[in-house]
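So, here come the structures, one by one.
We did not get these values from a lab; they are worked out from the coordinates using the rules stated. Note that the structure is a prediction, hence the values are computed from the model and not measured. Cβ atoms are built from the backbone, for glycine too; each structure is taken alone.
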Structure P
Amino acid sequence: MKFKRIILAATVLAVFAVPALASIDVMPIGTKLDGFSMKDPAGAEHTYKSLKGDKGTIVIFLSAQCPVVAAYNDRINEIANAYAAKGITMVGIYSNYTEDLAWVTRHSSENYKFTVLIDENNVFADRLGASFTPEIYYFNSDDVLDYHGAIDNDRSGSNITRPFLKTALNEKLSGKAISEQSTRAFGCSIKRVKAEG
């Protein structure tokens, strides 16, 4: 019985210790992005400046293995296409260390028409404080973070009552203040490289 109690205590400690060990600082709304440079799956280098849209840029964290991303793919592409015509670019970021180049190359070519980039050693995810796939960061035309969080409130897509991202983009494009700048992102956790030592 004593042994079982020790195991239970250790398990509880481990469960509650993980968030503390994995905690990261999230980029605050209103922060200016000072750019980035990353390679696409084919090895070509891209900068934020070369990809940004006239009316802003949607940065979305993606995953080849996440079922939540798979459930959102049609919506992701619909948003990318609709808002590209309005001057807002979408850029996909793969940060999972568990997904090799061949896997990401295949997944991105089968699913997306917009530019996707490889975030080696999850450096960019750490800069922004991204934790999930899919997770959204919308930077306005002045490169300032105007929206961060989820795409909408229903991962299945069958009962969307709050289209967070579309609402934020539409408000911005119409010259209004974004009414809800931060929502809770959800999905699969980004698999980060383990620190040495």
Structure Q
Amino acid sequence: MILTITPNPSLDRTYEVPVLQRGEVLRATADRMDPGGKGVNVSRAVAAAGHRTLAVMPLGGAPGALVAELLGAEGIEVVPFEATGDTRSNITLVEPDGTLTKINAPGPELSATDSESLLETVRTHSAGADWIACCGSLPRGLAPEWYAELVARAHDAGARIALDTSGPSLLAALRERPDVVKPNAEELAQAVGRPLARRSATR
């Protein structure tokens, strides 16, 4: 079983528009809603491959209820942590040539009590997990060291951790030695404190 934690999930709304014109009323030709967040995407992939997954995330308001409903329709077990504010709604505008314009909302702010409760929620449901996947940016209110604390507690409990984040939260978590990390080139350069040399492919 793969347990995922998405600290800042989203309800992703996508609208297809003929052309993006600033200051105009745009009429969408199609639209859809999807549950969003890196950890959510991991759970969706795991479920699509026929394996069990638990998706832990803070959810609040009508957008949070829709996220849980959409994931449940895909056969994903959701472990919601009740957030004090509404789950964020992100908007993507898609033009016919494939150009994307995205607006990502900040999401609710979590308190110190929420921080500890979310860690405890992960601990409670991690028994029997083959891996814990920690994915995405942290919401407002969670310190950059939050992932580091989660990694340390998970290792104390004998769990394996896969981490996909960036910036200060990645740097802090690396000190706790997660089992797998997935930085891109820019994030890895930031982690080691210097530009990375690129090697050209040879034939």
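Ranked by mean count of other Cβ atoms within 10 Å over residues 36-43, which of P, Q sits at the highest value?
Numbers: P: 14.8; Q: 23.9.
Between P, Q, the highest calculated value is found for Q.
Thinking only about distance in nm of label points 7 Å out along Cα→Cβ at positions 92 and 132, which of P, Q has the largest value? Intermediate values should be presented prior to the final figure.
Numbers: P: 1.9; Q: 2.9.
Largest value of distance in nm of label points 7 Å out along Cα→Cβ at positions 92 and 132: Q.
Consider the structures P, Q: one of them gives 30 for percent of Cα pairs over 27 Å apart as calculated from the coordinates. Say which.
Comparing all candidates, it corresponds to P.
Which of the displayed structures (P, Q) returns the greatest value of FRET efficiency 1/(1 + (r/R0)^6) of positions 100 and 164 (r between Cβ atoms, R0 = 35 Å, to 0.05) on calculation?
By FRET efficiency 1/(1 + (r/R0)^6) of positions 100 and 164 (r between Cβ atoms, R0 = 35 Å, to 0.05), the leading structure of P, Q is Q.
Please compute relative contact order in percent (Cα under 8 Å, 6 or more apart) for structures P, Q and give me the label with the greatest value.
Greatest value across P, Q: structure P.
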